[in-house]
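Asks: For reference, the structures are reproduced in the following blocks.
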Structure 1
Amino acid sequence: MEPASIADLLVSMDRMPAGWERAFRAVDRALFAPDRVWPFTYDGQQHAVDRTLDPVAWEEAVRGNTALVTQWDDGRHTGPAPGLVASSSASMPSAVADMLLDLDVHGGERVLDIGTGTGYTAALLAARGCAVTTVEVDEHLADQARKNLARAGYPDVTVITGDGAHGHSAGAPYERIHVTAGVRHIPAAWLEQARPGAILLLPWGTDYSPHDAALRLVVEGPARACGPFTMALSFMKLRAQRAVPPAIDLPEGWPGVARAGATELSLADVVGGPYDPIAFVVGLRVPGCVPVLVPGEGAGDGTLWLTAGGAVPSVAAAGFARGRQPNVLQAGPRSLWSEVEEAYRWWDRVGRPEVFDFGLTVTVGAGDVHQVPWYGSLDHEIPERS
């Protein structure tokens, strides 16, 4: 029996964006997937599915609503076992569809696509009638994407090998910019290369969580864009913006020099699951704070370390153990645990809002990009910490 298409799957899930069914039926995801993929699993136990060894399982993975890791460790990894860091993937089709819905294209737009990967999304945009320029930092992936696109019938898609953070000025201005890599700091080039009124759609997040939220910005000009977060999701990060696990730089004399305290909160209150809004909200309200969780022996036990850089770094440790009062130690110019606790109290006090209740205003001035989050409306800004 012929396997169901991605289009059939999205229709059955009621996730097919209006106007996109023809494009999804025209573009076969199987033409873009490599022979060996690692379907995403929530338990982290990813196993390779190889087309040459098990073509039926490969077809099921490629045509299912599953994210597929297609490269590990920037291409240095070989063999069927997972590598250390997933460095490229084919996104879950429903997530692709949801982002294309937010992108609001109707055909004919000039689109800059950041993070080519296999080339599948670029092909969908081309099938929708867009003029597509897509940028991929990895030379091997870019070369393979060109082959994939040509084989699938979309040789006119322009594939640029380069750093997507720089965009591609030769093709500007763009009416749409579509980013498929997680971003922490929005490059000025994306605003500068967008036509006024353009939509810039990207996964954005903070230092407090490895996960993202889709951000839909409307570009007002080369120096300003504004818009809401629309949904929680998670993407591999721009290579230049990957998180580096921080060294916990304890001040001399620790813990004697630390400010001691206590808390009524639990570890779960300020950590949350992958798409719980609390980690997103804490990241917005406590900028520059990076958590490192050292689990304990029991559920809810452990030590949450918080760090923030600066001329004088700040550090905090909140220890949780069943049957004991949590203890808190803080040192440096910022009281990081107090900031995190205040962020939780605020979120709880205003009714525990979701990701889509927030937005971001981005401005460019004197070579710097400023990202100011807001809650509910533009006039409720969450100021940047100086």
Structure 2
Amino acid sequence: MPTLTEDFVKNRVARLANASKSDQIVLRDDKLTGFLLRVRRAKDGSLWRSFFFEYLPPGETKKRKRLAIGPYPTFSAEDARERAAVMARAVKDGNDPAAIRAQQKAKPTLETAWAEFDREHLSLKEPATRKDYKGRYRRIILPTFKGRQIESITRAEVNALRTKFRDKPTDLNRALAVLSKLMSFAMLKEWRGDNPVAKVERFDENINETWLDENELPKFVEQLVKVEGPMGDLLRFIAVSGWRVSAARLLRFDQVDLSRLEVRLDDKATKKNATALSTDAAMLIERQPHRIGYVFSQRKGSYPLAYDRVLDALAGVCKEAGINRITPHTLRRTIATHSALAGANVAELMQSYGWKTPAMALRYVKKSESLARKGVERGASIVNVFQKPAAEVIPQR
């Protein structure tokens, strides 16, 4: 019996096959029991070489099994030998390599797991959420773990993403959240026993605290009232209600009860919607010229206003008001901050702006307390009951 080396398989097998009168020969390795090479002659005279591992399965059966490793040169002789050695160790430990392979094939890959996740979980989400999840998956998750079994992805590999995508910290943080959801889904399906994304440190993010203060807000409102039509009413509705722009854009008349000053919106898994309307918000809805479909629409309710056009209109208002460009969410932060400054407590803020937990409301209450402290210090310095001398301000280079 020969030793199935790379040189032997590449150069000497052809001479042995040509010397044989049979269309098929089997060559067994003289060092690794069960490792063999099968050589077949095709109709055109070419040779097909394939590696196999032959073994006696554990148990009472006396029938030997032959398990394919793969064709040459897709598998080199050394690669095939290593795989055969792994199978030999499995047999020695009392396991059946064929059963192990079947079990491994049954475990889904990342792509298969994502398809199930998309069908059973993402399909229940809003279109914008599905688009965001799929974007993170396509940009970061799939290129990193393509073709991998969902069970084989390790925490060390997930943690290594922090180095690979350190120039995209926010995008990576969101991708890790998506991957964590996918792994939790895999645990429910019993495809793996743990979540490798758990305890992986995220990048610090700068929280956007921009809002329109008592100086900027009047300038903004002065220009906002000049915007006509549904676009102006939508921006005014967001400014006066503090709604998220997605909820305001997609608000439909069948969700509104103006007699009760209420709306009926389905809460999402991560977001709770406000249900009460102020009289100003109700008036903005009431004065729309149609009564079906989307409330804020330039096509009689058939289509909502496009998000990019909302951004353009808002940018135009900021430009006319002479203030820095803001986002629709800045209007939400603005009214929440002014509500807290006016004395709204945590419970009122939660109900008014649709927060499920007190965490976000507490941020605005603490901000109002901080601003109040600045205000009282400013007032006290003006009165100056202790007659403190004014400090001389010297500009530094």
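Asks: Looking at structures 1, 2, which one was helix-only ellipticity at 222 nm (-39500 (n - 2.57) for each DSSP H run of 4 or more, over all residues; to 500) calculated from, given that it came out as -6500?
Replies: 1
Asks: Further question: As an exercise: FRET efficiency 1/(1 + (r/R0)^6) of positions 10 and 130 (r between Cβ atoms, R0 = 30 Å, to 0.05), calculated from one structure in 1, 2, equals 0.05. Which structure is it?
Replies: Attributed to the structure labelled 2.
Asks: Out of 1, 2, which one gives -0.49, -0.69 for log10 I(q)/I(0) by the Debye sum over Cα atoms at q = 0.06, 0.08 Å⁻¹ as computed from the coordinates?
Replies: The read-out comes from structure 2.
Asks: Once mean count of other Cβ atoms within 10 Å over residues 122-129 is calculated for every structure in 1, 2, which label goes with the largest value?
Replies: 1
Asks: Let me ask you something else. Which structure, out of 1, 2, was distance in nm of label points 7 Å out along Cα→Cβ at positions 98 and 154 calculated from, if the result is 2.1?
Replies: 1
Asks: If you don't mind, another one. If distance in nm of label points 7 Å out along Cα→Cβ at positions 74 and 306 computes to 4.9, which of 1, 2 did it come from?
Replies: Computed on structure 2.
Quick note: the coordinates plus some simple rules give every number you see, no bench work behind them. Because the structure is a prediction, the values reported are computed rather than measured. Cβ atoms are built from the backbone, for glycine too; each structure is taken alone.
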